[in-house]
Structure 1
Amino acid sequence: MMEGYFDIEWIVELIKEQVPDRLYLIEQLRKSGIKGWIRQPYVRFVSAENANQPGSIWQFYENVVLEHKTEGTIVLDILKDGRIGGIEFVSQIRQ
């Protein structure tokens, strides 16, 4: 695996270990078509255009927080319809 690359299966394993009551999220991740990416602060699965406004597909519901041994805190944004809107890598955010 190349340096700086993040594999979606790492999040799958974290879900299994840390939030086993949310296994439905694994199916969503695997169906997303996104299998890996170069490390970045945020990976979007759903357009956030006009977020939380009437008619927008992005209607935020809650966060699921995971902890990865080398990546730190990873936050899944869950939408009102149960989909994963995006994944935030807190350690990658520049402040």
Structure 2
Amino acid sequence: MVTNDKSEIGAFKTPTLREIANTAPYMHDGRFGTLEEVVAFYNKGGIKNPFLSELILPLELTAQEQKDLVAFLRTLNGEGWQHVKAPEEFPQ
């Protein structure tokens, strides 16, 4: 509704994955309490609806691949980025 572009109905600005393991609950409505639940949700292809992007497809990951993906997401924590400042100007 922000852009009035019908192709963007249901779209969300996706936040960074930095510190994702420390930011539960997940999804725009907080429906998932764990990264495992999020990965399982997307592994199934999300919830079919008229506004679901054609780019959201079942991942068909094995149980081990799902565990590996969650393990990777947990590595996105760290120090140093907290002191980075937003740019004061942008290229024209």
Structure 3
Amino acid sequence: MTVKATRYAVELYGVPAVLVGKRRIEIEAAVQTLGDLAWALLRACPQLAGPVLDPELGWLQRGYVFVVNARFTREPTTPLSPGSEVLLVAAQAGG
């Protein structure tokens, strides 16, 4: 099955926004899951490699989390669909 490329907007907050120099990045990629989008984000924004995204795993470093449609997640198998709202933020220790 071929997945059609779709445009996803990822809002960046904190360190990711500072590293990229933008608060929002548009990525056009054939993705089905959040893990796929993380790889696409790594290719589009190589400055995130290391501090925010592990360049070998293509996934979040500790201390970061995605918010997909108002739900916090670190699960790469989270399904995405066109129109999904995706944010990349620092995980906050609460208490």
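Some notes on this structure:
- Of the structures 1, 2, 3, the one that 13.2, 42 was derived from, the read-out being Rg and Dmax of the Cα atoms in Å: 1
- Value 9.6, calculated as mean count of other Cβ atoms within 10 Å over residues 45-52, assigned to which of 1, 2, 3: 2
- Comparison of 1, 2, 3 by relative contact order in percent (Cα under 8 Å, 6 or more apart) - largest value held by: 3
- Test item: distance in nm of label points 7 Å out along Cα→Cβ at positions 29 and 53 calculated as 0.5, pick one of 1, 2, 3: 3
Readers should treat all values here as calculations from the given coordinates under stated rules, not as data from a laboratory. This is a predicted model, so every value here is computed, not measured. Cβ atoms are built from the backbone, for glycine too; each structure is taken alone.
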